[in-house]
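Please treat every number below as a calculation from the coordinates, not as lab data. A quick note: this is a predicted structure, and the numbers were derived from the prediction, not measured. Cβ atoms are built from the backbone, for glycine too; each structure is taken alone.
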Structure I
Amino acid sequence: MKIPKDTASRVYELTYLIPDSLTETERQVVDEEVEALMKKVKAEVKETQDWGKKRLAYKIRHRNKYYTQAYYSHKVIELEDPEKAPALDREVQLHTQVMRHLLVKSEIPAKG
């Protein structure tokens, strides 16, 4: 018995933290680079929210420096091929300026 692949697009939410030591233009560059990673896996950005600078619950070591605050960015994306979600997760994890990230399947249904 063959199980058909799930080809329906899915909505995901990506939240990531970037260092508070970056300037406004450097943060914009990081956001553009993350969006480029999304385009690489054919993800469409549905919504972008800048949550601003927030205090962290605990210190995060990133590139041999400890941070107590970070800038939070949140994006709602729609992936045409849900099997590419792990690839996107890995690409964001490998980005040098992203301190932490979380990619989850959203409760918001995909339009289609």
Structure II
Amino acid sequence: MKIALSADLLDKRIVDRNGRYVGTVDSVVLEVTGHGTPRVTGIEIGAPALLRRLHPAIARWVRRLPVTHIPMSKIREMTMDVEIDVDGERHSTLLMVEKWLRTHIVERIPGHSR
């Protein structure tokens, strides 16, 4: 399968095996083999991965936030969304930032119903 990484993969929505949105493709991981041909080995989700694309200095500001690596073996399909064979609720870092924001910010907004 041939894809254009920047047009067909970067910034695409990622949904887990339950159809839940878990983020976007922020980075593509390449491995260079002994033949010198790069091979895509996975994708990354997380602010540090996204901000590395802008500038390394900006990425250092958020380096303590988690970056989730999804190997290509866990990618089911790449259509409008990238479907992964991972349960986002059970994955330790996939929804960590979302859960933290919900607990520490959203639920403290006056009038917010739980």
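Match the computed value -7500 of helix-only ellipticity at 222 nm (-39500 (n - 2.57) for each DSSP H run of 4 or more, over all residues; to 500) to one of the structures I, II, and report its label. Among I, II, the structure yielding -7500 for helix-only ellipticity at 222 nm (-39500 (n - 2.57) for each DSSP H run of 4 or more, over all residues; to 500) is I.
Identify the structure, out of I, II, from whose coordinates distance in nm of label points 7 Å out along Cα→Cβ at positions 53 and 93 was calculated to give 3.0. Matching structure: I.
Can you rank I, II by relative contact order in percent (Cα under 8 Å, 6 or more apart) and just name the one with the largest value? Walk me through the numbers on the way to the answer.
On the way: I: 46; II: 23.
Biggest value here belongs to I.
Thinking of I, II, which structure, once Kirkwood radius over Cα pairs in Å is computed, gives back 15.5? Walk me through the numbers on the way to the answer.
Numbers: I: 14.9; II: 15.5.
It traces back to II.
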